[in-house]
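Student: Each structure below appears as structure tokens.
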Structure P
Amino acid sequence: MRDVPGRPTVAEVSLGALRANCREAQACVGPGVGVMAVVKADAYGHGAVAAARAFVEAGAAALGVSTVEEGVEIARAGLDVPIVVLGGAFPGEEATVAAHGLAVAAWTVESVRALGAAARAVGRTVAVHVKVNTGMTRLGLEPGEVGAFAAAIRDLPGVAIAGVFSHFASADDLDTAAARTQLARFAEARAALAAAGVHPPLVHLANSAAVLSLPAAHFTMVRPGLMLYGYAPAPHLAARARLRPALCLRTRITQARAVAAETPVGYGGTFVTARPSVIATLPIGYADGYHRLASNRAQVLVRGRRVPVVGRVCMDHTMIDVTDVPGVGAGEPVVVLGVQDGAAIGADEVAGWCDTISYEVLTAIGRRVPRVYVEEFDA
């Protein structure tokens with residue numbers, strides 16, 4: 001564990017793993033398909049700028065974010081690839097989109113007109129990606145609305161239709177029937193664009209699950225997210241790519257104390273020692289993104305051995321039972337998520353303890369946890 005001054009709770013990120021996962025995504029789709037690396041939500045908790053730079057170094061052709069604010073952060077890093085705001089621009093953000101050269105999702109004529117006006121004001125053209133709802137029922141045009149939308153915006157000054165895309169709702173299911181239905185609806189939308197004389201060069205639908213399971217959805221570009229950070233979106237897809245988790249959440253014991261049997265631990269005394277025990281406190285809690293549902297369920301690694309989380313996870317602290325690891329005291333390295341001495345606890349396992357998904361485990365790691373970048377983790 002690499003020491004940094006101050007509180008020892010850090011998220012250590014392997015740039016080598018990020019690059020390797022991006023190259024693996026590219027290998028899954030072949031050389032004729034571009035990879036738009038999704039770096040929204042602070043790159044799934046890994047740090048947006050550092051991760052974006054690693055992905056571009058590994059060959060990513062574009063970067064995907066959710067909000068204009070996220071796009072600006074990446075644009076200021078000076079990376080020379082398109083940055084696509086997949087969540088669209090809200091009213092009042094058009095000038096920022098134009099000023100920073102962002103591409104943006106759109107599904108209303110009014111928003112595209114506003115983007116065009118902002119672009120003309122600074123002598124630029126805004127790239128628009130037409131968003132289609134094919135089954136997620138979240139954002140976008142219905143396939144039957146795409147033709148009229150394209151006809152209304154295709155000749156607007158200051159705007160170029162650069163892409164068309166949709167998003168899978170269940171490509172990670174064993175049964176791909178719903179995903180294949182979405183593919184058919186996406187084909188309908190593309191046909192409507194073509195009938196309106198619009199042929200966007202960037203056609204993208206595949207998320208990580210579809211990268212791994214649906215070659216028919218690869219088109220000219222794919223949008224992997226979770227797999228870039230080292231996790232498959234479903235267990236049955238894990239063997240289809242060699243992915244390396246890129247984040248270790250590490251800390252050190254603040255205090256360890258010997259207590260008698262029948263000693264309550266933490267808020268509400270939800271754990272009571274059944275034997276004389278050694279209880280250690282970690283400087284990490286739910287304010288850092290370590291979920292309160294980990295209370296009395298999760299495990300962490302101490303000297304490569306699993307030890308249980310005991311009592312309720314607090315806002316700033318978590319208690320663990322280290323009775324079975326002799327000699328442990330203050331300053332002892334602990335891995336909450338990641339690898340230590342050949343043992344590992346992955347985000348999928350933490351998610352199982354917390355009744356959630358690996359995406360939330362990773363993105364929940366708060367900004368008060370410093371990101372420390374390394375090429376590779378210590379063995």
Structure Q
Amino acid sequence: MSERIELHELTKARTELTTAGVDIAILSSVANVTYVSGVEVPIPVGAGAELTFAPWLAVISAAGGGAGLVVPGGAAKVSEVFGYERFEFEGFDSFHLTDPGGTYASQLLSALKQAGATGATGTLGVETRSLPLVAARAIQHALPGWALVDCEAAIRLARLIKTAREISILRRTSALADISHNTLATLCRTAGQSEFEMFAEISKNIFAGAGHDIPLSGELVTGPRTNVVAYPGGPRNRNTAPGDAALMDLSGRFDGYWFDCTNTHVIGEVEPTMEQIRYARASQAACEAGMGALRPGAYAHDASAAAAAAFATFGLPNAHYTGHQIGVTVNELPRLVPYDHTPIQSGMVFCVEPGAYQGPEGAFGARSEKMVLVTDSGPEVLSTFSWGI
């Protein structure tokens with residue numbers, strides 16, 4: 001067998017699993033399997049989700065060596081450069097009866113054996129939120145002396161600081177977010193378009209920048225619907241009018257990693273009202289203050305406090321959390337809230353997204369969000385698009 005080069009993220013995961021006392025881990029969430037394998041695991045949606053019996057699994061030995069991916073037959077090829085063996089289970093076949101459940105369980109057990117689960121006792125780390133019952137039963141039957149513990153906290157620690165490869169991908173995702181918001185800025189110059197038409201143009205340009213279609217989620221809201229947070233909230237079949245607000249909070253997944261950015265505009269090149277300016281400037285100032293607080297030695301709650309202080313100068317409250325980290329999920333820990341005391345470290349990547357809203361009796365709200373990389377010398381704002389107001 002050829003020599004394999006192990007993915008850095010897998011090495012980090014092994015280290016944290018060992019520290020947690022785990023011998024072998026079985027990862028079952030889209031995010032964590034993507035993280036440790038470097039493979040963009042498909043998001044389960046549509047026909048593909050229904051025709052695939054159960055989620056992909058990554059089975060890894062904490063001590064090093066054995067690692068396997070339990071994947072549906074016909075899934076994208078798993079390269080040996082990432083150090084994984086491939087174990088295929090059956091799915092739906094148009095012409096022959098298959099045994100998805102049986103092959104899923106048997107391939108999991110083969111992957112466990114390959115990873116070193118051959119003794120009478122040991123500790124298996126699993127994700128209790130996503131491990132299928134069929135997998136848990138197969139494990140308990142084959143390895144009755146092994147203890148099952150939740151290993152999600154260990155993987156979360158591994159994911160906390162981004163690797164150079166991850167940062168490179170997140171720079172690319174941030175560039176796609178720039179495309180989306182630069183497109184929005186152009187569209188907002190002209191009134192009379194529907195939210196559907198605007199979102200279609202934005203999606204088209206993102207896909208062109210990525211080279212293919214990618215999953216998108218979030219909201220594009222215009223007019224009175226910007227006055228409260230009802231995420232996700234759009235688009236809808238509504239035509240814009242001059243002076244309307246337009247708020248887009250859009251996330252997209254590229255190469256297994258996400259972007260998440262928000263901007264607020266006034267439609268039709270109409271001068272914003274004084275109140276629109278106050279809300280927009282407040283959210284922008286809070287975003288800038290929150291990003292500025294993301295320095296090594298600070299804490300997650302410091303960014304929340306900085307945003308709240310900026311809002312106070314405009315006589316407005318901090319309407320919701322100030323932001324979150326981003327990576328293989330769109331909303332990662334730590335979050336920028338008053339009760340999160342996680343230390344800020346170089347290599348973290350955050351989305352800072354404070355907002356201010358007039359509420360049900362009003363007709364305007366503003367949210368401002370950019371992506372920022374924490375470096376030894378301070379925050380590096382990855383987003384390059386300009387604020388809309």
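Student: So if we calculate Rg/Rh (Cα atoms, Kirkwood Rh), for residues 163-202 alone for every structure here (P, Q), which label has the highest result? Don't skip to the end; give the middle numbers.
Tutor: Numbers: P: 1.07; Q: 1.21.
Comparing P, Q, the top value of Rg/Rh (Cα atoms, Kirkwood Rh), for residues 163-202 alone belongs to Q.
Student: Distance in nm of label points 7 Å out along Cα→Cβ at positions 35 and 219 computed as 2.0: which structure among P, Q?
Tutor: P
Student: Comparing structures P, Q by relative contact order in percent (Cα under 8 Å, 6 or more apart), which one has the largest value?
Tutor: Largest calculated value belongs to P.
Student: So helix-only ellipticity at 222 nm (-39500 (n - 2.57) for each DSSP H run of 4 or more, over all residues; to 500), computed for just one structure, reads -8000; which one of P, Q is that?
Tutor: Details: P: -8000; Q: -11000.
Among P, Q, the structure yielding -8000 for helix-only ellipticity at 222 nm (-39500 (n - 2.57) for each DSSP H run of 4 or more, over all residues; to 500) is P.
Student: Separate question: Thinking of P, Q, which structure, once mean count of other Cβ atoms within 10 Å over residues 259-266 is computed, gives back 14.4? Present the calculation step by step, with values, prior to reporting the outcome.
Tutor: Numbers: P: 14.4; Q: 26.4.
The value was obtained from structure P.
Student: State the single structure among P, Q that was used to calculate Cα extents along the principal axes in Å, giving 77, 45, 38. Present the calculation step by step, with values, prior to reporting the outcome.
Tutor: Working: P: 77, 45, 38; Q: 71, 54, 38.
Label of the source structure: P.
Each value in this text was obtained by applying a stated rule to the coordinates, not by laboratory testing. Bear in mind that the values here come from a model prediction, so they are computed numbers and not experimental data. Cβ atoms are built from the backbone, for glycine too; each structure is taken alone.
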